[in-house]
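Engineer: The structures come next, written out as structure tokens.
Laboratory data are not the source of any read-out in this text; all were calculated from the coordinates shown. What you see is a predicted model; the values in this text were computed from it and never measured. Cβ atoms are built from the backbone, for glycine too; each structure is taken alone.
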Structure I
Amino acid sequence: MKVLLLNQFFYPDLAATAQIATELAEDLVAGGLKVTALASRGTYLGGERLAARESHRDIEIVRLPATSFGKRTLLHRALDYASFYASAASRLATLPRYDVLIALTTPPLIAATGLVAKALKGTKLVYWVQDIYPEVAVAIEALRPRSLLARTMAAASRMVMRRADAVVALGEEMRKRCIAAGAQPDRAVVIPNWSDPAVVRSVPHDANDLRQELANGARTVVMYSGNIGRGHDVATLIGAARLLRGVCDISFVFIGEGANRGEVAVAARELPNVRLVPYQSRERLSHSLSAGDLHLIALSSEIEGLIEPSKLYGIMAAGRPALFVGPPRSEVARTIERERCGRVIRNGDAEGLTAAIRELAGDPVEREAMGQRGRAALEQRYARCIATARFRELLLSL
């Protein structure tokens with residue numbers, strides 16, 4: 001079987017979708033499938049240009065001409081999106097036939113270009129939904145609901161959802177949203193994102209040099225690691241940091257980039273217990289995640305079911321508890337409560353988050369138990385090999 005994987009970012013880019021797409025491609029190749037990745041020569045943070053062609057673990061990577069302004073402004077991101085849309089649509093029309101095309105959602109609705117391959121060559125289309133547009137853009141007020149662009153994107157979304165041979169959602173709430181957006185119920189399946197327990201593991205503090213650097217003398221490190229985007233309830237996290245600013249033994253460390261990074265940067269200048277540091281290399285992910293004692297995940301209530309943060313699985317792999325601020329019906333909240341590996345706090349409840357941090361900061365035994373339950377659950381139900389095997393079965397069924 002020949003598989004084409006379409007996403008703006010791929011190996012060696014640090015974007016979350018690049019990493020998850022690369023891992024899927026690696027495992028499909030290991031399972032006997034032939035995989036080609038179609039991506040951009042530009043990068044997630046912008047500025048860099050990657051080689052037009054490359055091979056990685058028997059995956060053929062074809063990179064298309066596109067701008068590389070990065071995430072600095074919405075305009076820069078829009079230009080990168082537009083140039084990749086144009087290149088992808090053109091190349092899909094000229095590529096040889098593939099049995100299946102897996103299209104992610106970076107940029108939004110890039111899967112619409114996959115309809116070209118489906119129409120011209122009979123390629124099966126799998127729409128792998130990481131976030132649902134234009135609903136996300138409307139929810140974060142980047143688009144007006146009745147604007148021409150929002151209506152055009154909604155029409156394109158309905159067309160892709162309706163015509164895709166399979167729609168893969170990250171959770172049950174997202175699956176419901178996909179069906180509401182036009183996906184056929186019998187073609188909409190749930191395959192959560194994952195972490196690889198062989199790659200991400202718990203590193204004891206006394207063997208972790210990064211822990212000493214990030215803790216900066218604090219006994220408990222409360223960490224946020226990953227994209228700091230518009231859909232993440234950063235305000236509640238910072239609210240808790242403000243309430244704990246006089247507690248010298250508790251430190252907040254934010255690792256990442258994103259549209260709301262500026263809000264965190266302001267807090268880091270104002271609050272002595274908040275630090276903002278750049279992304280750590282993927283090779284140091286175990287050390288980075290293990291440096292935290294408690295991990296924060298945040299999702300705004302407006303985008304329930306439209307985005308499902310995948311950072312929970314890395315936290316579980318590192319054997320650390322998760323504190324989730326967000327809608328209780330989201331897949332993250334359900335997983336935390338089902339596996340008893342953290343706490344769920346409602347949006348805006350900075351006092352509740354503060355109480356949870358205080359409680360667990362003073363109870364290392366319970367923290368350890370939560371982390372162990374999370375790690376065990378990951379190995380049994382959310383490991384990379386389990387999810388990618390389900391993907392392979394789905395592709396073969398088509």
Structure II
Amino acid sequence: MNGQPISSRIADLYGRLGPLISFFTESTWSHRQGQPGISDFVAGNPQEPPLPAFVETLQKWALPQRNDWFAYRPNDDDARATVAAVLRERRGLPFEPEDVFMTTGAFGALAAAFRAVADPGDEILYVSPPWFFYDAMIRFAGADPVRVDSRAPGFDLPVDAIAAAITPRTRAVIVNSPNNPTGRIYPAAALEDLARVLTEASARAGRQIYVISDEAYSRVLFDGRAFSSPTAFYAHSVLVYTFGKVLLTPGERLGYLALAPGMPDKEQVRGAVFLSQIAAGFAFPNAVLQFAVADLEELTIDIEHLQHKRDRMVPALRAMGYELHVPEGTFYLLPRSPIPDDLAFTELLAKNDVFVLPGSLFELPGYFRISLTASDEMIDRALPLFASAMQEALSPLSAPRS
């Protein structure tokens with residue numbers, strides 16, 4: 001029998017995500033992650049034991065307190081009230097519990113937002129280099145992704161380029177601050193400019209353009225920096241958050257989506273978000289995680305230690321000859337590869353048991369990403385190997401023969 005055994009939409013995503021899927025499932029790193037003796041800088045995964053208080057919190061809330069403790073739990077009222085109160089305190093904005101939707105991490109919140117506001121053929125703009133699943137998730141929601149480049153070395157929010165990319169089909173713009181992978185925190189002035197651009201563009205088009213604000217790293221800030229949210233400047237903003245970063249527990253799928261205070265037509269958007277979660281297969285966090293939200297909001301990994309690792313690695317890598325800026329937040333460093341082929345250079349590092357993420361996998365060839373969630377012991381082992389890899393990559397003997 002002829003014909004494709006899977007949907008054409010999935011086949012298209014396989015084609016687009018092939019290199020990324022291969023890296024995470026078939027590369028040397030995928031087979032060796034977790035082994036002793038390697039230095040794993042690939043992903044924002046924990047490389048040390050979890051917070052004891054996190055474990056204690058899960059144990060506490062796993063004990064049932066009534067018969068329906070493990071019943072269907074779309075959006076726990078107490079969890080929503082806690083999140084709204086925390087946002088009011090931290091952001092100084094009047095978020096309401098009914099505008100909060102508990103999700104399976106930022107993945108679930110993004111998927112719900114895309115499905116709630118975009119129709120097939122609509123365009124959703126994202127800033128590149130991006131978190132590497134934006135493109136695929138936009139396509140899976142039926143919309144068309146539109147890439148807008150942010151330029152090195154500053155990797156600022158490219159407001160003018162966003163304005164130039166807007167068409168009558170534009171439905172949303174993703175803003176990710178602090179940005180993965182660049183570590184850039186977008187200042188309030190840039191967000192105000194973006195709000196002005198989108199307000200004018202929405203009026204011209206006669207349809208609303210939304211901001212989907214990916215704030216996964218909004219509590220992972222360095223040097224005492226402040227964080228500004230688009231929700232403070234643009235009423236048609238949808239806030240996306242995950243607990244997986246500040247707790248370094250990405251496998252525990254807990255997050256939320258929150259509608260900006262003052263959003264017009266809020267009732268319709270609330271219903272659209274809720275229905276998109278139901279239709280996606282009851283995409284809500286498990287009940288225990290929702291019950292634990294108030295306790296989890298009080299916890300955080302040691303951000304000061306994370307910053308210490310940044311402050312150790314950046315000057316060390318620069319002294320070896322690597323070009324990189326100083327990230328303002330997130331888990332990541334973004335050095336330029338000493339040779340144009342970042343895939344070849346990451347393989348060179350891998351031969352010495354140092355594993356990083358090639359920039360080609362997130363639309364930034366010629367760079368690579370280092371995760372600061374690596375342990376101090378991994379950094380100790382890796383720094384001399386980063387130096388030797390630089391020397392080997394630039395050695396005439398390592399150059400390909402003509």
Structure III
Amino acid sequence: MHYFAYRHGNLFCEDVPINELAAQQATPFYLYSRRTVRENYLTIDAAFADRAHTICYALKANSNSRILRELAELGAGADVVSGGELLHARRAGIPAEKIVFAGVGKRDEEIVLALREKIRGLNVESEAELEVVNDLAGKEGCVAPVSLRINPNIDINGHPYISTGRSADKFGIELERVEEILQQLSRLRHLRLVGLHAHIGSSIKELWPFEKSAKTLADLAGRVQQNGIELKYIDVGGGLGVRYEEALPLQPDTKPQQETALDPHEVAMAIFAGLGHLSVPLIFEPGRALVASCGVLVARVLYVKENRGKKFIIVDAAMNDLIRPSLYGAYHDIAPAILKAEAHEKVDVVGPICESGDFLARDRTLPPLQRGDVIVIMTAGAYGFSLSSNYNSRPRPMEIIVDNDRASIINAQQPLDSLWKNL
């Protein structure tokens with residue numbers, strides 16, 4: 001469970017009242033619960049306990065240094081997609097042997113960095129990339145550990161922007177080409193095939209895609225092993241979805257529902273079923289499932305206005321701070337920091353940016369709000385700050401973490417002067 005709850009009408013993060021925190025710090029800001037991210041990790045890790053495994057956190061969801069250190073301390077590995085993420089993971093204390101590097105467009109210098117750091121494996125996504133990695137490994141005087149990322153042509157029936165395992169997507173290698181690639185590998189002296197990988201998308205809310213993808217990998221592993229290749233791991237990807245709706249009951253002393261869209265134990269059982277008797281160690285790569293529920297975006301109401309019967313709540317957070325609603329039409333629960341007993345009304349919650357697409361919620365039923373009120377946008381710990389920008393020359397928000405009754409700034413609000421200096 002997450003640790004955001006009302007007490008006597010005041011919304012708390014662990015033991016810190018959010019309204020009081022907002023009176024001390026400039027809004028908008030991201031607020032994280034340390035206890036939540038730790039419990040999320042331990043729950044998912046325990047789900048896979050029956051098999052040798054590594055939980056490799058997908059840094060793209062949120063690469064805040066404090067969160068990374070918490071996960072490193074718990075024993076997490078890392079799924080990275082850039083040289084910057086690789087350095088973040090290493091500096092946070094994640095061992096190189098627990099890091100895998102994915103992505104369709106790795107730059108030469110990023111591949112070299114991965115080789116020098118001696119990471120667990122490079123997830124290679126094309127024949128052309130195999131040639132490049134082999135050439136660079138030869139120049140470095142080493143043998144590169146590679147994993148083949150397979151495109152299993154599985155449609156998770158989600159938003160097309162976060163589906164990655166269909167034949168029309170840019171990710172991975174077609175199953176039909178694997179035999180050719182195995183022949184190619186036999187002549188590439190600076191590569192060693194250590195794993196197989198598939199990642200079919202994000203926000204998965206059904207069990208069958210996990211089982212089907214795992215079975216595809218298991219069948220392929222059998223063919224690879226028949227070629228005399230000993231695999232060191234099977235990387236089943238991530239993508240476990242979370243529940244964005246009803247994230248925070250507005251009734252006191254009511255526990256929120258399970259945050260992940262599926263029980264992590266059931267996900268693990270589906271993957272185990274797909275893998276059958278294959279006994280190779282597993283890698284699972286959750287990102288959103290680990291950090292979405294641990295973070296919220298705290299904002300303040302600037303104005304309330306009405307146009308032709310439509311009421312707008314204009315807040316100081318915008319699409320540059322949290323782009324998911326504008327980009328994906330994504331839903332986030334919105335809760336007032338101080339709960340009012342008055343009748344609710346239907347409103348749009350919008351930001352100050354000069355775009356009609358700058359909204360956080362449309363046709364949302366909320367308690368009456370007025371200038372100065374603090375609101376909390378829930379389940380924003382994943383792809384919130386990491387997708388933020390300086391659009392409209394707005395500074396990126398502060399990040400704060402709560403540990404029991406103590407709040408600590410872990411990333412100060414970006415100064416306005418820095419925007420000018422960066423031009």
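Engineer: Rank structures I, II, III by distance in nm of label points 7 Å out along Cα→Cβ at positions 7 and 39 and report only the one at the top, that is, the highest.
Structural biologist: II
Engineer: For distance in nm of label points 7 Å out along Cα→Cβ at positions 151 and 223, which of I, II, III scores largest?
Structural biologist: I
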